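Structures given as structure tokens follow.
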Structure P
Amino acid sequence: MSEFFIYLKLGYQHITDLNGFDHLLFLVALCAIYSLQQWKEVLILVTAFTLGHSVTIALATQDILTVNAAFIEFLIPITIILTCLVNFFYKFKRKLYRSSSNPKWIRYGIATLFGLIHGLGFSTYLKSLLGAENSILKPLLAFNIGLELGQILIVVIALFINFLLISGFGLKKRTWNLILSGIVMGMSLMLVIDQL
């Protein structure tokens with residue numbers, strides 16, 4: 001197996017590993033307001049998150065950016081809680097803003113910003129793997145592609161569950177959003193408490 005595929009597999013396994021479920025919670029929170037028909041929008045959102053964490057993974061693994069790992073582990077569940085809070089106030093029947101600006105871009109910006117924070121969490125793991133590598137470009141690219149593939153799998157599952165409960169069982173979008181965002185927020189609060 002080539003080095004590229006080894007790092008691709010590591011990236012995929014890292015995001016889908018249940019031991020690192022804080023990133024899974026974030027992705028589920030991102031998907032809570034979306035339906036299966038909006039998969040393109042969600043794909044752009046997740047890619048914005050990937051771009052954000054790709055930047056900080058690259059900077060941190062090159063020692064250009066140094067952060068306190070414990071502080072980042074505290075911030076990650078905070079990003080999930082903030083995403084859930086935004087979800088609570090999401091309006092399904094009418095647009096959030098009546099101006100020419102599209103509120104989707106606000107979510108894309110938030111996903112990118114939070115991706116920067118989550119990337120710092122990924123970087124600790126990746127930095128330990130890349131210590132012996134002469135060049136990190138290919139391994140870093142492969143790792144990020146693996147992360148993106150894992151994220152897409154999680155998003156597909158989350159959107160399918162949304163579809164099943166809303167279309168199959170007739171649950172209202174707003175009700176399901178409140179339930180799912182509430183569960184994710186509760187779990188994230190527990191992560192914050194564990195960090196204290």
Structure Q
Amino acid sequence: MAYRVKYSRGQGFTLGPIGFLIVANLIMLIATMFRPEFIRYLALNQTFFSTQPWTIITSMFVHNGIFHLLFNMFTLYFFGSFLIKLLGEKLFFIIYFVGGLTGGVLFLLLSAQNTWAVGASGAVFAIVGALVVLRPKIRVFIFPIPAPIPLWGAVIGFVVFSFLPSIAWQAHLGGLAFGLGSGYLFKRGRQIYF
């Protein structure tokens with residue numbers, strides 16, 4: 001699944017699935033920087049979900065500032081690129097979006113009514129979860145650690161990081177759980193039907 005964007009003289013370049021997601025998230029960040037009141041209609045919140053059910057999807061494309069966006073998109077680019085090579089674009093998208101939705105559902109079930117969730121973290125955690133099951137011994141660099149560590153060690157660090165204040169740990173763990181389960185099924189050679 002590639003997205004073709006045309007430019008001069010009929011030539012084109014391919015914007016792959018990760019590029020598409022990064023551009024979509026960047027556009028949403030710019031839009032909400034100029035119109036921050038839109039976040040109220042895009043972010044996920046237990047109290048307003050019954051009247052704004054679309055927020056379980058739109059919240060995955062809204063971020064709380066440039067550093068939040070950069071962290072998620074940087075992680076998505078590196079781990080997502082690897083997962084696409086293993087599973088292909090269709091399964092990558094399924095893991096990404098269903099993982100994000102799973103994280104959103106867990107947030108709705110376990111969060112306080114006055115809290116809001118934004119960001120692609122649940123979806124990104126799903127990607128990392130699937131990858132850690134399929135290739136647990138991959139070694140990665142994680143700032144500020146100066147030497148590469150196994151991917152499973154990085155995932156433990158990501159989980160610990162999830163419990164810092166103002167982070168929607170429910171979305172992180174929901175996405176991670178879906179990713180781990182998906183990775184397990186793929187590793188066992190089972191097909192997932194959607």
**Fill in**
Note: helix-only ellipticity at 222 nm (-39500 (n - 2.57) for each DSSP H run of 4 or more, over all residues; to 500) at -19000, derived from one of structures P, Q, originates from structure Q
**Item:** Value 1.6, calculated as distance in nm of label points 7 Å out along Cα→Cβ at positions 110 and 166, assigned to which of P, Q
**Value:** P
**Complete:** Computing mean count of other Cβ atoms within 10 Å over residues 22-29 for each of P, Q, the value 23.2 comes from structure P
**Request:** Work out which structure the value 21 belongs to, where relative contact order in percent (Cα under 8 Å, 6 or more apart) was derived from one of P, Q.
**Result:** Q
**Asked** Once Kirkwood radius over Cα pairs in Å, for residues 30-141 alone is calculated for every structure in P, Q, which label goes with the largest value?
**Response** P
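Each value in this text was obtained by applying a stated rule to the coordinates, not by laboratory testing. Given the structure is predicted, the values throughout are model-derived calculations rather than measurements. Cβ atoms are built from the backbone, for glycine too; each structure is taken alone.
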